[in-house]
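Some structures are shown below for you to check.
What follows draws every value from the coordinates through simple rules; no lab data is involved. Note that the coordinates shown come from a computational prediction; the quantities given were computed from them, not determined experimentally. Cβ atoms are built from the backbone, for glycine too; each structure is taken alone.
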Structure 1
Amino acid sequence: MDIETLNDFRDPEKCKRLVIKIGSALLVDGSGGVRTEWLRTIVNEIHGCCERGQEVVVVSSGAIAIGAKQLEFSEGGRRTLAEAQASASVGQITLASTWSMLLSERRMIAAQMLLTLDDFENRRRYLNISATIRRLLKSGVVPVVNENDTIATGEIRFGDNDRLAARVAQACEADGVMLLTDVDGLYDKHPDHPDANRLAEVRGVTDEIHAMADGGSGSGMGSGGMTAKLLAAEIAERAGIALAIIEGTLDMPMARALAGQTGTLFLPKRDDSGRRAWIGGRMRFNGAITVDDGCVEALRDGKSVLAAGIVKVEGDFERGDIIPVYDITNRMIAKGLVEYDWSDVESIKGHSSDEQEAILGHSPRSAVIHRDHLVLL
């Protein structure tokens, strides 16, 4: 059975495994301290989930905001990369110990997992993450996940824990993701606008939905915003995972949202296999290709990417890399495992199969990206 309503998030038959993401603006107060009493209500809700037979993974922000205050850094510790990393290394100790203390009050065990974007982009490490989380959950442990900001750089970081939560959900094959934030869902206009209306349900994130988002983090503490949450919803929905955005500012926020039916529920459009979900969730690439309209139509009919339809090659990718496929309007339409190095693709782009052997000096492969290794977006 699949999640169809917000109430289904507390049904262990429909939501056996739940990922809960908590942002910095909720977890950290204005003085840089943890909102311990508020967080205790979250732990009580997690305990209730476990008592119902659900498994819970927490994705918790807050390390940079906590550490920045302790180190007396300006701008929340985000003025420079070095200050952010220093803040994270200090704040993570407080954050982890707080989670451990509060969970132990309810006789639950916390496990800390610090991950980077690279850990999810590498297939072997991704599978290791999946196995570790599954083993922790089997042992009745609550994994508390955060981005490893002490070592992550601009090139190898998520930049927000919303997408991290969606990738964690993919890795552990969760049924649902709850993003706790400082607004009660997605609005068709800025929430402060007098004519703004909250969307109770979204079936598929479209360009129109993206246009409703505000890319900033209203609190100034976090690094996300509604745009990041919509990107997380796209990652989740391709793996068949429901995602909800709910207001987390009050005590017991999940119970309040479900009781009042507030928030925005994003229902999945499809349920890709584990490997396809991993390909579709990839965020870092060494290059890309652009294809013509004929190729786009062929891909929608379930065909592979052939060299004849490629009009542009970018980057320095190698055979076996995951790369994005763009149409001529620069819209990303697919991601897939490429069968050639970039230099060979550059040589054979726009050429038919009959011409490729003479160009390459050997028989060409059946496709540049085979349909079995291609995920349409």
Structure 2
Amino acid sequence: MPIARLPDLADPALAPRLVIKVGSALLVGPQGVRRAWLTQLVAEIAEARARGQDVIVVSSGAIALGAATLGLEKGGRGSLADAQAAAAVGQIALSGLWAELLAGHGLTAAQMLLTLEDLEDRRRYLNVTATLTRLLDAGAVPVINENDSVATQEIRFGDNDRLAARVAQAAQASAVVLLSDIDGLYDRHPRLPDARMIPVVQGVTAQIHAMASTESNSGLGSGGMVSKLQAAEIAELAGIGLVIGNGQHERPLARIFGEGIGTLFVPRARSGGRRAGARKAWLGGRLRLKGGLVVDAGAAAALARGSSLLAKGVTAVEGVFSRGDPVAILDPEGRVLAHGLSEYGATECAAIVGLHSSEQEAVLGYAPRSAVVHRDQLVLKS
């Protein structure tokens, strides 16, 4: 039975494995670490474990902690070098804090620092899955953060909302709980007097995206509502529920689960009524693609029916990529329809744009493959 309401997340039968993301502003205040608040949250994590639920923590805060220690301006985000240095110092304090507080409940913390490439590369992604599975089987609580000391602007998540969703995919979690500085998703900017919080969202649509704000109320975090909706989309591909809830209160999980205050994103049924397979969920959740294939309206309609992408329907090729690289498939207006693994490099794709299969051998010099992107290597984005 799928998760349908917030109290379901406290039921180990419906939600046996949770990923809980904690934002920077919740962990670090003007006076430093909010230890009393974190102690309450760790007690709630221990209660979830006692109920029989696995818990994975995705914890921000390393840059903020390190910046305070080093005396860096702008919370350590004034430059990439500042952020990397702050993370290197702050991560020690952050992991030590989690280990200490979890140990107070007889729980073992396990630190994992991940980069974007750890979850974008298929082999490394499977290694992450294996490590998380073994840690959970051994009774540990994985505490995960982006490895900001080596991440660059070009190759990084940039926010832990999407990292949490990708970790949930890798760990085959039941749900992601994003603890933030807001109660949930509002139908307009929450500062407006007639703003209304939406308790349940059935899939992330264009209408839902229109409600998002890029602002983060605290100024400490790197994400906003946009990144949270992107995280919900990533989770949805794997059939994973996602919750946005306010972490500023004492015992925030009790407020979200017990009182039902927050927004629950329930994945929509996909083609055939089933969630995407593990490989397709990984592919659809990728944040970095090597290029793009623009298709005509006929090909877009065929993709929606479950067909492969043929060269005949491709109108343009973008970027530089090789065979097997991930690419975006875009409609004539530039909207992303799907992610897929290309059967050809960019140069070959450009050479056979718009050609029927019977015409391609003369151009390529060899018998063409059955598709530019086969349906087994393709996942629709909506």
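Here is how the numbers come out for the structure above:
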| read-out | value |
| --- | --- |
| Identity of the structure behind 1.4 (criterion: distance in nm of label points 7 Å out along Cα→Cβ at positions 312 and 344, calculated), options 1, 2 | 2 |
| Of the structures 1, 2, the one that 4.6 was derived from, the read-out being distance in nm of label points 7 Å out along Cα→Cβ at positions 48 and 360 | 2 |
| Distance in nm of label points 7 Å out along Cα→Cβ at positions 8 and 184 - structure with the largest value, from 1, 2 | 1 |
| For distance in nm of label points 7 Å out along Cα→Cβ at positions 104 and 336 computed as 4.1, the structure of 1, 2 it came from | 2 |
| When distance in nm of label points 7 Å out along Cα→Cβ at positions 248 and 328 is computed for each of 1, 2, the largest belongs to | 1 |
